[in-house]
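Student: Next come the structures, one after another.
What follows draws every value from the coordinates through simple rules; no lab data is involved. Nothing here was measured: the structure is a model prediction, and the numbers come from that model. Cβ atoms are built from the backbone, for glycine too; each structure is taken alone.
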Structure P
């Protein structure tokens, strides 16, 4: 029996020895192969700590702390540091202090300062403004703390710089110290405390440097870090890259109080490229786009998306009748449709019948109609509609509208100034400009993109054509409310004439009611902004895009948009595709970027448009 127990003991000892041998073998195998944990995956390959820098793997770092501040801080003083184009880690530690303790310390401080002033006075020394200012600040702070208007804190600010080499690290440090020095803020390298500085700037809320400065609520609030301009929304289209923080500018223009936009730029700065890119991306979210194109810049884009390209010229078959009435559904608009169109026609015929003269400064003046001519024209317009069976009764508005030929006939057979007006109108009915606007309309705006090209029209007829086209578009917009963008390129051609400028301003003012966003593009900034209507259009546009400008235009825009000196300086030096993007009260420096496919559709550069040639 004893022998059996002995054999059992030997067997247990053997099992234990085998288990120990297996464990040792497993440890040896683990030691040889290595065990990879999450810490191993996220940790750097090595850490070196030196007196004034540290090294994590291949990256060099250095921690600075701020120890001195000016007497007062302005809101956003930290913004240049946050938006600098360098890799930084910034940590801010804020510790609240009991008000009672601060009040007691302030009492002692005021007593010491007053004693110092008294001693200096007894010794016959001149007054010390620094001491007097310190007493004033301390007393003011005591009053604010007493009524709870302010609280007291201890504030620590640390900055860790990162670079690929020590030379680059020194360069970045000098940039940071220069930024601070410009605002009378003083910083130092955390000598012999780089490890503590590195830990203090890591996202673990561990203040190991413990270098703090007393601040009240007002001073602390100026250091709020999130001051970089941001224009990103949850919905909208991509306008470009925010050059302040490399974020995306995704924006819905219809979310503003109105969806109007003005685009100012000198020739070649990228204004048409920018607007075409917005139009293309807007179509992807279901927005209809209508374009008035005076230079044949939008045809390739229109053809690519299957849009309607309407070429207006004296030789084309396209006809637009300015007497067309909108087929409105709204009862209020229906009752006002004829009256509104009569007002539009008055402006149109002042433009057509008034004699244009070129001034010495290059501007154009249109001689208006005399009061008698105005009265006769008004009566002739009403009579012309009446002969076609159209009156103020909305039920008659479905009748076939009259044409300019009918107005000519009415003027010719009426008394007063009618025959004279008819003779001046004849070139649009049977003369040089006959056909295009003197017959019934034969176009149908029923496409997601419609482009009206007026490049081939004579210079004298072009402003008239733009006016009539805009009037026709406005009638379509009023007839059926959809999310639409109307782009008017080279709008300065309309701003040269008072009546067409008034009509464009009327569109800008009333567009929001009909779910329309008006985009006005011009390169002739001085003439546009010198017009009262031009400035009014800008005021009625919630979005503005300022691309590179000529030196003379910078001063004009700076006055209108209240630009800072830095923005003013940049405005004349922007590279192509960069500019200031205003949306409501916010504005950012933006870079317009398109994909290769988008660029091939919208660029006017022949090399980029035909890469294989």
Structure Q
């Protein structure tokens, strides 16, 4: 049994016997002792003062005496106010490491029977993926991996916004100024090519609007609106151009996704889903969930949940985004019968999702109580915000190249990498992508952030390469082994060093960190955990000898600790979508 669970169960017995009071194990506050105090685990005893009718120090002493007499793994304790710090016998740690080493998938929670959909990315087809998209994509990918590791079945999805005025802007600009160029004729990725014409449209629109009255639209905007009408009327030539240009974009998106190591289980398209909610709204209107204004528009009153009145259908019967989202949510339930769904969307849409979730509750959808908006803050650059219309966004593909280039340059300056050219390229790719992903994921999603490519690749501090280097050092140690090690000696190692115990205490927390990250929809929990493990491991290697340990027991224990730490770091980084290099 894992030691914290054992402590909790014995504390329940102690409180029952000492104070005739029943507590639940899940309510007990047991955590690793802070580094500045002596002990391995700390129990907070303040919650027992009412039942015991005693002061915290007296309660801590009585529970401490009970545990040391009843639990062989507890060898002693000390008390600091209402905190009981417990010492665990060294033999426990040797046995625990041996057990941990032989667990094939430590951290994987048993299946809980829940099916969850995670929606992320969901780009428009008028521009390439950029830095803002990358935070979305990586948060969605990491969250889906973490939620699956916590025992859920996960379906990864996106809905591509492939219709509307935005794509028509790119289409009309290409039609007017493109001279028939294609990704093949000019060697440009399709999403970049279409994005170029979106920028061109906005440039021309701005130029034309500058000489017109404020209320009058430019000629190119009127042409785009006319093209949208033709699309909605299913005009063959317009539909053919739309399919062609969207095809270019999809090919570009897929290349970027492949470079990031990201996939989806199912893809929905707005052009196929934007009408889905209309029938639901008409039925809801009949049932009194919605109401109709004199102009024919349909609304819902959400004042009872401290929101306002929300439009769900225009007066001309056309849908709005809310219409589509209601229908798409229903369609997904019909497709997958999911228990819950998470939407990864920027915090500028907080109100929209609050309203959507309340509408689905009022419609009594069976999944409505288990919806979550993983709301994230904007990503800025050191020099400020990005603007798609002006073409000042940081393109995802360019950013990937830049970060990998930073790694390559730093590697060449160090001149330390002993590998073939092909191996070097792969290492630079792994380290560069690791730097990029970690930098975007280490920040709590709710917070805005600044991305600095140079800072992200630093080998010191809280970066991906710093953590990857811990793994690389482990592989280097294992390569230097000149003899077979008898790991049966591990259980005989009794002189546990503080640095060794600190690493083990952190490794033991891995399943709990996974569950907490899944519950909070927060991959930064995993990112911070990896940094804590790597930091503790670097200190361990600095302070103790591994290959030249004084005894065979110490050598076996430390090598097993190295291997286990490497396995867990690799597993945790995989949850963030980050690979581990063998060399750096």
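Student: Quick one: log10 I(q)/I(0) by the Debye sum over Cα atoms at q = 0.09, 0.10, 0.18 Å⁻¹, for residues 86-197 alone came out at -0.49, -0.55, -0.96 when computed from one of P, Q, so which one is it?
Tutor: Checking each candidate, the match is Q.
Student: If P(r) over Cα pairs in 20 Å bins from 0, in percent comes out at 15, 33, 24, 18, 8, 2, 1, 0 when worked out from the coordinates, which of P, Q was used? All intermediate terms of the calculation are to be shown ahead of the outcome.
Tutor: Values: P: 15, 33, 24, 18, 8, 2, 1, 0; Q: 17, 42, 29, 11, 1.
Label of the source structure: P.
Student: Another question, then. From P, Q, which structure was P(r) over Cα pairs in 5 Å bins from 0, in percent, for residues 302-461 alone = 1, 7, 12, 14, 12, 11, 11, 10, 8, 6, 4, 2, 1, 0 calculated on? The partial results should precede the final answer.
Tutor: Values: P: 2, 8, 15, 18, 19, 16, 13, 7, 3, 1, 0; Q: 1, 7, 12, 14, 12, 11, 11, 10, 8, 6, 4, 2, 1, 0.
Considering all the candidates, the number was obtained from Q.
Student: If helix-only ellipticity at 222 nm (-39500 (n - 2.57) for each DSSP H run of 4 or more, over all residues; to 500) is calculated from each of P, Q, which structure is the one that comes out at -17500?
Tutor: Only structure Q yields this read-out.
Student: Which of the displayed structures (P, Q) returns the greatest value of FRET efficiency 1/(1 + (r/R0)^6) of positions 502 and 542 (r between Cβ atoms, R0 = 25 Å, to 0.05) on calculation?
Tutor: Top value of FRET efficiency 1/(1 + (r/R0)^6) of positions 502 and 542 (r between Cβ atoms, R0 = 25 Å, to 0.05) goes to structure Q.
Student: For distance in nm of label points 7 Å out along Cα→Cβ at positions 126 and 190, which of P, Q scores largest?
Tutor: Max of distance in nm of label points 7 Å out along Cα→Cβ at positions 126 and 190: P.
Student: Using FRET efficiency 1/(1 + (r/R0)^6) of positions 238 and 526 (r between Cβ atoms, R0 = 25 Å, to 0.05) for the comparison, can you identify which of P, Q gives the largest number?
Tutor: Largest value of FRET efficiency 1/(1 + (r/R0)^6) of positions 238 and 526 (r between Cβ atoms, R0 = 25 Å, to 0.05): P.
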